[in-house]
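What follows is calculated from the coordinates using simple rules that are stated; it is not laboratory data. All of these numbers come straight from a predicted model, not from anything done at the bench. Cβ atoms are built from the backbone, for glycine too; each structure is taken alone.
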Structure P
Amino acid sequence: MRHTPVTLTGSDIQKKRAEIRTYFLQTYSLYEKIFALLKEDSVFYRQSEPTRHPMIFYFGHTATFFINKLILAKVITQRINPEYESLFAIGVDEMVWDDMEESRYRWPEVADVRQYREAVKQHILYLIETLPMTLPITQESSFWVILMGIEHERIHIETSSVLHRQMPLAFIKSVKAFVPCTDDPKIPENSLVPIEGGGEITLGKPLDHPLYGWDNEYGTYSEKLPDFAASRYLVSNGEYLPFVQDGGYQNKIYWDEEGESFLQEREVTHPVFWVPDTAGGYRLRLLDREIPLPLSWPVEVNALEAMAFCRWKSAKEGQTYTLPSEAQWYRLRALGGIRDVPDFDDTRANINFAHYASPCPVNHFGFGQLYDIIGNVWQWTSTPIDGFAGFVPHPIYDDFSTPTFDGKHNLIKGGSFASSGNEIMQHSRYAFRRHFYQHAGFRYVLGNETENHLSPSIPKSLYEGDTLVNQYCDFHYGEGYFGIENFAQKVAMLAIFYTQETEQRDALELGCAVGRGAFELANVFEQVTAIDFSARFIQIAAQMQQQGAVTFQQTIEGEITETVTQKIEDFSFMHVRDRVAFWQGDACNLKPHFKGYDLILATNLLDRLYDPKLFLQDIHTRLNTDGILILTSPYTWEESSTDKALWIGGYTDESGQEHYTLDGLKTLLEPHFTLIDTQDIPFILRESARKFQHTISQMSVWKRR
């Protein structure tokens, strides 16, 4: 079952196509084997735990990811199943914009999703064989998007296996490919190993690295690392058991505020995969069975539990134990002499399904004086994930990393028995919310000066280095410039004006960006649905709604910036903010339940869509009779956003005739709408203290017949 990731380099294109084909097929097959653990098709409609969709969502999700990203990258233009590619697109990480209301979903038959997955597989195989290829593969290549889909599915192989471990055993069957470890020797006694810090350590992946990487891996970060000591082994079930028996889950002194909330909400008294038995002890839940708790295996806990154990151990021994930082883990890896893919030797670690489909004893795989530096189970760190200097979101998956830069997601390092692909590479950086469960445990370190890493505060500026997001924060919530009214507020006020003679109950804003317009609509409309394609934007809107403030950076000149904070209490919509529901979504492929609106407002969206005609052709079905559709756009058509064949206007045809966007809109909309007004609305986008973009957007107002 061991699989080797594809390198980006080489000289033989046909050989590289064959490598990618093999890697893709291995990945696709392994993913479906994971779902073979579900006893029958009815189990696909069960939830492993309340914060997750039924398993049918995850079964369809990875296939739709391929199509959605290839559409966005303009590698392909035709969808395979638009309904599925909306239904299974979003809802993985407990973000506030994930729609977890199950009553809105009509899940398809499992057999139909299997057929869909097969159709996607055949299409990807066709693309692998026919798309133009140059070597090395770069981030701009069509094959980068295919590798992105493969590595994305590799992640879900592991996360889905975690969910299956939480499904009641009555709904699980054994699969021959997944054989657990059976060894449980005497519990090894843990001890501390002195580690020389080695001076300054630099993290980050160069752009020309020969392996695929996620955007958060690139850039640089340096830290002077002092000496410290690390536990020889991962914390075993046997080492963790006294914490449980000592009332560690009941004693609040070992838990921070977030940990206390977790205990109250989940009512937990032991690790999630421990199952109490009738004799007062515990059994361990594996993928397809329960076994007597193997005390020599690593404990699997979330970050909050790992932190609580460290505080308990510190109190018992009078020393300060913490989780290692990301930099400290890298130091351990370097001392372990571990080579990276493709020279990585997975026979030396419980990883990549090379040995077991379960953890194994913590003293089986040594790397010098330390064990399980990689493999067995992931290791929680004390480091909340953030971008390195030079971080740039990948345009085809700009919400892979940035939504996690919120101080609520801690890095896990080293991989588990189920980790493969990018997960086993040296530079991989994955992070989860601290209450999430993975196949993850921890080791502890001694030598950190403080415990600050354990309770990181939410950063004031979510996207401190993200120029576009900072500009839009200023555009929506900053001061006006040169006497021109705030565009988001102005458009919302006009939308309210044009709907005076209709119902003003339900409004939909598409392209809501960081939220100002939607909040302004809530001053009048009873409910406002606000959708944007970018999770980076939606997260800012959600922060204003939930925390009552947004902080952003204004560029003065060059690298000189100043920090600006805008508070919701200074705006008219402070007391109506809860009328707004923010969602991430694709305007060209919205979920069916987004309908029944009295107003639909598409704000500076039209000329940024990959298929504006697709967006417009059914927009009337989402609007009530006599409802108002308002479009604003400067009509800056660019092939980087929209293939020229799909432009609505702004082009000259072969006969020399000029086609303007408003005329194109009339052609598309007049079968269902009456144009009632147009007007030009100027706006200013600040780039720096002395540079501003002055743009004029045309508003067209349409009434549905």
Structure Q
Amino acid sequence: MKLSLKMLHLKSIFLIAVIFLIVACSSNKQPSKIYRLALVTRNNVVVEQPDTLASLSVGNGKFAFTTDVTGLQTFYKEYENGVTLGTQSNWGWHTFPNTENYQVMESAKYSDYRGRKVPYLAQFPGDGRDAKAANYFRENPQRLQLGVIRLLLKKSDGTEVKLADIESPKHQLTLWEGRISSEFSVEGQPVKVEVFCHQQKDMISAKISSPLVENGQLKVEWIFPYAFPGHVHSGYDFASVDKHQSKLEKVNENSAKILRTLDNDHYQVKLDWEGQAALDETEKHHFVLSSKSGNTISFSCLFAPESKTEALPTFAETETNNLETWKNFWETSGVADFSECTDPRAKEVERRFVLSQYLTQIQNSGSLPPQETGLVFNSWYGKFHLEMHWWHSAHFANWNHPEYLEKQLDWYQTIYNKALETAQLQGFKGIRWPKMVGPEGQNSPSGVGSYLIWQQPHFIYMAEQLYRSNPSSEILNKYKDLIFATADFMADFAVPDSSGNVYNLLPPLIPAQEHWKRETSVNPPFELAYWHWGLTVAQEWRKRLNMQSDPVWEEVRTKIAAPVQENGVYLGIANAPDSYTNPEAMKDHPMVTGTLGILPAWDKVDPEIMRNTLKVVMQKWDWPSTWGWDYPMVAMCATRLIEPEIALEALLKDVQKNTYLKNGHNYQSERLRIYMPGNGGFLKAVSLMCAGWEGCTTENPGFPKDGKWNVKWEGLTKDF
């Protein structure tokens, strides 16, 4: 008995030792936790010379403030053709009076569709009433530049400081804290500026320290412009001083309000400052804050659509607000760490990823779909494009921030009636989502946008992302009506052939590869795949809700046409033979790659034909005609085909529109200096390249297995 007990004791010890070794070995195989502070901090932005393309911004997703090398907006004129020094919000819009009483349907053109005349809001040549009506509804509403806040800096001789007079500047964005700081000298005198944007209020707080404050050479100036209806424009109109009002009201010795009126639109600017200072109107729409003692000016400035009377958070309180909020953001976001990669491209992939996370949080995470130029300057009059909403926001769920996506999907509820009206006017069932809109949801007349259809399933895609992140009855019931109405339109839009066995997508339509003609485009491959995927998911929502499958959706879903291929390569549209020997066919978005890239596998898409298509695209496409989100899209296609070298080549393609500036913005052209869909697309691609998709068993499928890509990541979710 004693021997048996001893043997049992030894066996127990041995078993414990084995378990310990197994646990230890298992622990060694687990990726080490990423040191997020180091990851983020090594990608801080430091600008050490004036660079009009290197503006730095702070924001909270629904309001942003962009600064020049001085830390405020001192040289707004010099930066106007760079990355403009904007102060924009989601609520700040202006509408020019409709003095001619234009009606939106005056801009309608009618096209034949299935034996009936269907109206589309279009544009017209010339200067007739139809053309003027179309222009009015394209231009209105336009997003407002809410005001310029600048240093009023003077040299010892009394002349105003110019950009060339700024000495030894260091303009820095500290990502972990959401802090912009600037240090420089004027005539040897130091100036230090720190700026934060409050994370719950549309407010900036700034602290300026310099001997120039005490001797009156440094003050802070507010300047307010009129609205400008520019297609791509800074949004400033400083010449029309008599068309708007700026009324100063003193609240107390440390606070004032400026009441803004532009035609029928109003907003308020409230200022609180610390210490002895005074705010005075120096000329029409110009207000100057001057210190009465000491070498520091510290203020908070709130922009709001309605009157606010309560005291504003101080600079110190706003600083604390940012330190807490940004720390939480970085600690809860999905992250990817490339510090242990030896491929020389890895550092740039990480820089773009980290800065894109920051930029999409401060510009794109509010309650409206974002503008393509964020909250910096106006593109397409400041309106947002719903076909771009996927590129702006679909990455949020992958990077563990579905709450941003949910806020934006709630906006779709507010434009349901507009979308329903469009479908009814055109004779379709369900709702047809618009393309280019302001917050009121009115589609803008366009010779292209009105005919696009690929924005239609986006709502289903993003709602499904929310459900996957929170598979609850609450999410299902919140969005089911919009899901079902979206699917009703999709099913009704597809047309059966004479046999009834194939459903087609027929003109008038313009596919996502927009250069195809609306009168002759048939069965673009991405849209076919998206119709199938969207209707499949809509049916799944019915199943989750214990509802019967919709027979019409099922008919279309199972019989939607397959993409057309020729010589082993998928065509851009079904009726476009010789697409890959005709240079004109290989321009604009290489959207065929999104068919298996943006979307998961479909049994009507042959992976080998898509692989051939991908390689032809890489070799023959007219890359200068592409846009910033095309490179991530092609990278996603390559990733799903387990072609990691092609994925990296596409993601980092050396072409102008794939340029990422020092501040992380995706540069397109001299006209369109920043382009937020590129940033969002980059994040979406990297998440797929790291975490893969449902059913994918390859580790880091978008990165080569050559020993040079030891990519670590955490907090990411698989794609569909």
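Tabulated data
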{"quantity": "Structure (P, Q) behind the derived value 28.1 of mean count of other Cβ atoms within 10 Å over residues 508-515", "calculated": "P"}
{"quantity": "Source structure (of P, Q) for mean count of other Cβ atoms within 10 Å over residues 332-339, computed value 16.4", "calculated": "P"}
{"quantity": "Top of P, Q by mean count of other Cβ atoms within 10 Å over residues 300-307, largest first", "calculated": "P"}
{"quantity": "Among P, Q, structure where volume of the Cα convex hull per residue in Å³, for residues 436-691 alone as derived comes to 195", "calculated": "P"}
{"quantity": "For 1.02 (Rg/Rh (Cα atoms, Kirkwood Rh), calculated) the corresponding structure among P, Q", "calculated": "Q"}
{"quantity": "Test item: distance in nm of label points 7 Å out along Cα→Cβ at positions 228 and 348 calculated as 2.2, pick one of P, Q", "calculated": "P"}
